[in-house]
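In the part that follows, the structures are each spelled out as structure tokens.
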Structure 1
Amino acid sequence: MEHSWPVMHLSSVDSTNNFILRLIDTGQATHEMVVNARFQNQGRGQESNTWESDPCQNLTFSLLLKPEYLWPSAMFYLNQAISLAIIDYLEDNQIFARIKWPNDILVGCKKIAGILIENSFLGDKYQYAIIGIGLNVNQEFFSDLQHKAISMKNLLGRDTNLDIALHRLLNAIHQRLKYLKRGDYSSIYEDYKKHLHLYQHWAIYQNNNQSFKGKIIDIKPSGELCILLENGEIREFMNKEVVFV
């Protein structure tokens, strides 16, 4: 049986993550609620990044979870599960993608989806996670991001029904969350590595404007990227501490 998600549809909003935050502040938010917007005028990515999306062309939505089955130190498993759900959905559409640590989904070298997870903790307990997802579906042109972005329509040559796409992607998310709920972190971890961009491949990175050659060899449960250097040293990087060149 497919899982039923309560979905709130909005024609326009500043950001679906912000909208859920306001519902939390006013006591109106419910566990597993989904807020889907046809247009976000202040869609956000990680840090100060923005998410470009034409109105009524793509999926831009957020969902609220209370992942009590996860410890804060293992929070990155949630990111892994969501990333894999997007991979699963795309593969169902014959689109084969990779995960660029920590929150981008790539086809080739172009971005087709992004994730923004905002966590709240109380002591050693997970209060909630707001998971924002942007998936390029029917948009064909991306202005200044043209060389960096791609959509399902670019790849398939046809439009995709957004409501059906949302339903199927949410179902894929539900299936991946089942692994976390039963404590099967290892399956998520192993699948994540199989789909990880540049995993076990030598590449050039930057840290503090200094370039170096390294190879991704691991991901910590808390999200640190482990890179093996040419001299045999293993360094760990948090988000924004290392740049893919």
Structure 2
Amino acid sequence: MRTTIVLAFTLSTAIMTSVATDPTTPSLRALHTSQKAPTSFPFALTIAPDTDLWLKPAPINGPLTSKPLITTNQPTFYTSVTLSKFVRASVTVSFLPEILYDQAGLALLFPRDPSKWIKGGLEWVDNQAKRSVVATTGHSKGADWSVSPPVAGASDAAAGRVRTVVEFEREEEGKGTSLLIKIGGELVREITWVFAAPGDPNEELWVGFYAARPAKPDVAGDFNVSVEKWDIVEKKRH
């Protein structure tokens, strides 16, 4: 039920230094997958069913034994960057959606508190590849999910594939408090707390591309994803 997503790697220079080209920065690391981290692109990513990044609290009137629904087993390839250094990340993904909630895009993880995270990309909902963003501050408080209409021109009707660019960017060229999320070149979400005071400027972030297929194995098989471009930019080291 998972499709293959393609991500490609590009380099960013100028007043910023691309994390990927910085010899002091670790290369991509694998999370929740046995696949080796890519060193070039395009990259074929295979996603098993019953994978997701999701958090839903227990109901207020439920039994005392009720527990929040927490799933954090989404296959991800990420690089590490400090909170104060992050400027921008982007990925280009394409895949053949087949099953409800098939998804791929960018993820921003907080290893200091694994229950806190943000993801954004394309997700198969209502038989459409809609622009989807989910954010949570963690601690079983639940996740805030928003969806918006599909990206114009994102689908290849003949092949059935969808494709788009997903961007995470700190506002004001890396100086503001908000994380701006663009999908298909359009701003779809502003998350104001990511870089807000009194946060620790040296806190570690894991930023990377991910895909997931929440459907159970008895419903669908692997989701094959093709990843075309991947880029991350941080403030230049001094």
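Check the numbers for relative contact order in percent (Cα under 8 Å, 6 or more apart) across 1, 2 and tell me which is largest.
2
For structures 1, 2, which has the highest computed value of percent of Cα pairs over 25 Å apart?
Numbers: 1: 42; 2: 38.
For this comparison of percent of Cα pairs over 25 Å apart, the top structure is 1.
Which structure, out of 1, 2, was mean count of other Cβ atoms within 10 Å over residues 33-40 calculated from, if the result is 12.6?
Working: 1: 20.9; 2: 12.6.
The read-out comes from structure 2.
For which of 1, 2 does distance in nm of label points 7 Å out along Cα→Cβ at positions 65 and 177, calculated from the coordinates, equal 4.4?
Matching structure: 2.
Given that helix-only ellipticity at 222 nm (-39500 (n - 2.57) for each DSSP H run of 4 or more, over all residues; to 500), derived from a single structure, equals -8000, which label among 1, 2 identifies that structure? List each step's numbers first, then the result.
Numbers: 1: -8000; 2: 0.
Comparing all candidates, it corresponds to 1.
Read the figures in this text as sums done on the coordinates, not as results from a lab. All values reported here derive from a predicted model rather than from experimental measurement. Cβ atoms are built from the backbone, for glycine too; each structure is taken alone.
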